[in-house]
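Right after this note come the structures.
A short reminder: the numbers here are calculations on the coordinates, not readings from a lab. The shown structure was predicted, so the numbers you read here are calculated from the model rather than taken from an experiment. Cβ atoms are built from the backbone, for glycine too; each structure is taken alone.
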Structure I
Amino acid sequence: MQIIEELDYQPNILASTLASKRVYSLGVLIPEPQSEEAYWSKPLIGIRQAFNEIQQYGVEIKIYQFKQTDASFFKEKAAELLKEQHDGVVLAPFFSRESKVFIKKLEEREIPFVFIDSNINDSSKISYIGQNSFQSGTLAGKLLDFSVPEDASVLIIHFAKEMDNQNHLVQREMGFYDYFKQKETPSKRHITTIEINDPASNDYFAPIEAGIKKAGNVKGIFVTNSQVYKVAEYLEKYNLRDIRLIGHDLIPTNRDYVRRNMVDFLICQRPEEQGHQSIITLFQHLILKKTVASENYTSIDIITKENLDFYQEFNTNNYGTN
């Protein structure tokens, strides 16, 4: 023991793990992508890449995916996950109320968990991996403040069911309003929020048109999620090119509308990196016994037509297990 102290010997935890032949089981509960190119297909890329890096250390991952259209699907998949003996969980708390019930059960069983994409502060999470949603909304407000006339109206559009149950979208909206509230010179802009409660419906032109007409003199629109392409489609069809449009996430449809000058700014949050880092963070906590940061924010990137083709997306070479 004296020699160990003098040499500051540290055991090789990975070697010990391999020798013990113990298998660590990780459960991942995230939304099902609405298509192969939709936003939630991207975290899966990072999750699979992380698994390829750490599977040699006796790690198994099981993915549970719930539909985004109804909170009951979340409850169903959460129940499935709890039937298994997982050592740790990665969770997208997409539906706030149902997530809190699930989190309580994880805490009762002393199962460590990591949040991805959306955060719930009053919980015993190991870490949150994702964007600061409030600051993302503040950034959107600043971009529109710079790019639309002072006397213009601005719309915030949510494409979401049970809006009050989706914490990250609420935080983005709050950040947007807070930007104008904190301005030294009070803003004259009229800001209106509308909710399109059936995002899966193909009839989204009508509520967009109704929102624009009701607000009057709309020169800026902020869409709080990746479905900004729906508003771009509407604006292009009616040649409303004087309305500045901001949304989230570099999915192919959004990329196309940026190229066609219909989306002015995309706020991106590196979802592949989120997926990768969530697994690595749980691995570091469970197996390497490392202390991990409780808040691990990904960058808030602004994409325009001018830098679209030069934007460096997720690269596993930049995010190892060290």
Structure II
Amino acid sequence: MYTKTALTFGLFLLLAACESGAKKTLPREVIPPVEQTTPSPKDSFETGKVIPAVALQNSPADSFALYLPEGYTPGKKYPVILFFDPQGAGVYPVTLYQKLAEGYQVILAGSNSSKNGLPFEHLQTMALQLLQDITERLSVDETKIAFCGHSGGAKVALISGANLAQVSTIIYTGAVAQINPTHPFTLIGFGGTKDMNYTDLVSFEWSLAKSNLPHYFFEWNGAHEFPKAEVFKNALELMLHGTNAKIDRLNISITPEKVTAEQQYKEKYMQAFQVQDLNWWKKEVALLNSKKKSDPMYERLLGFISLACYSLTTRSLQQYDLITAEKMIALYKLADPLNKAIPDLEAELRKKKGN
């Protein structure tokens, strides 16, 4: 869709790095952690209720949230979806989709240990350990195993799932990653039209036209978040029923020309972070705010600026570049004034100034 310059590559690296701050920007309330339970393989789990934290047998320091349908019985095989949340809050997607799981009779498990900021090799090991633990301890239909992730967790789901033959479906939202499939599987993507990574998701879907993998993409009116249950049900339909699934109409509303235009805006802002002052940014942010109701691109661009500000501020504080950090925080407050990460960054800046 566009030429990949060095600047574009730098942009890619920036987004990959700043996703580690998503835990402070996701519009949701995460259920607080609870004490882990450590049942043996012979113990039975409570059904019809979300269990927030179950320790892995071979890695007791790690845990997963679990939901078993109310009628679960070891004498029957059940499809399973394994979730990877960027915050390590596996209980969040499990709770979000538990009613769907009950209706479709699907097991849900969400890693509480896999999260942004960890070495990716370690994250892949965690994904494998979770898969092994679930298939050993529960009655799983091994022809219907799905990996699902959001944001940084989507990268875990995509890359790990593409290399594990047991995984038959990969569901991703909020981010994409380059994959080298080692076996056949179905790809199901969700792109919120207000998500700052929406154009990346769309471009990835278009690129799949050249592959032999079955792929589906659902655009929805959402931000950088797991899809709402009524949207996510499309993934369960496809996972369980394949080509006979009853799904919503597939649609991508943006054109390749608009994708290119949005990328050019991002490249412009990448340069502006280095050379433009706050007066320029005040005018630019005001312009984006005035247009965001008529075109979601401008809301996505505000999200991009917000996420970039988080990354640049964090990096500047780490490097004791306090002048840049102060400027980035001021811009952050312009672009995303209600973001809950800002007070923490301001406190860190004051602390470093004091030292």
Structure III
Amino acid sequence: MNTPAFTPRVFSGIKPSGGLQLGNYLGAIKRWVDMQGPDFETVYCVVDLHAITVWQDPAELRASTHEVAAALIASGIDPESSVLFNQSQVSAHAELGWIFNCVARVGWMNRMTQFKDKAGKNAENVSLGLYAYPSLMAADILAYHATHVPVGEDQKQHVELTRDIANKFNHDYGVEFFPVTEPVIEGPAMRVMNLRDGNKKMSKSGDSDMERINMLDGADLIAKKFKKARTDPAPLPDNLEGLKDRPEARNLVDIYAGLSDMTSEAVISEYAGAGWGQFKPALADLAVAKLAPISDEMRRLMDDPGELDQILGKGADKAEAIARPILEQVYDIVGLVRSR
């Protein structure tokens, strides 16, 4: 059987957990914006069904969904050129997720390191959804026959599982129906670290707000946080090897690179020998120029949830138009009777 030619299509999603910060922007959102264009169809999703694998306050979940949608639009996701929606409005995700629950093997799920990290010693008491959500993630991707998924290194395992599920489905039913999706892992600031401890990932749940740049921070606060970021006494070296044992310095260089669309090597070349009294104000100015307009537009959009709902609803209609025919073909392949 000839392998079908799949439309180059990107899918990625982000959980509405609230408190978006610079790591979300540089590690995911900015990359999504950059992938818009003629090379791919782009489908971006607020994955609210994934959020409820742990209990969520309903009002906070709605607010967080609006916050994420506002962040995506303010950052440059164009709802006219990309498909932008929230997951629960397109039932094909949950329906295909069940099919994939019956394709995926328990042993595959047991190897998922993120489940082990999140469940810890309490694994017997977490929700079944938290255990099985990687098959829903596969459904998110394959409901659109997505060929590429931009992910961080910590999510690569889930794309590999998606590939396993696609291959097993194709093999079990003797078809070449699902594409073997490629993870896209690139960029100088994929893993943004804490501004006070370069060995810890930047997180919304850190002890101090000064550890992170929140996407809703205004210009003055962004500048203050970067100028007060922890560094070491030495100036910047003339090559990246010189940052090997300097995690805070390397983090700030990588952030500069991510915000400026430069490589970290190019940043080092430009600022070789510079002290922090020169580099940190330059980084602060760059961050304010890039991030403050986003936070301003986010606030404007969040003040009008009706506008956000309209955008998400239109996006859900476009997503449904892609996913529903694919799901109907899955039902036919599996042999499920549909008489209405």
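Comparison across structures I, II, III (criterion: distance in nm of label points 7 Å out along Cα→Cβ at positions 53 and 269) gives the highest value for III.
If mean count of other Cβ atoms within 10 Å over residues 61-68 comes out at 23.9 when worked out from the coordinates, which of I, II, III was used?
On the way: I: 18.0; II: 23.9; III: 21.0.
Structure II accounts for this read-out.
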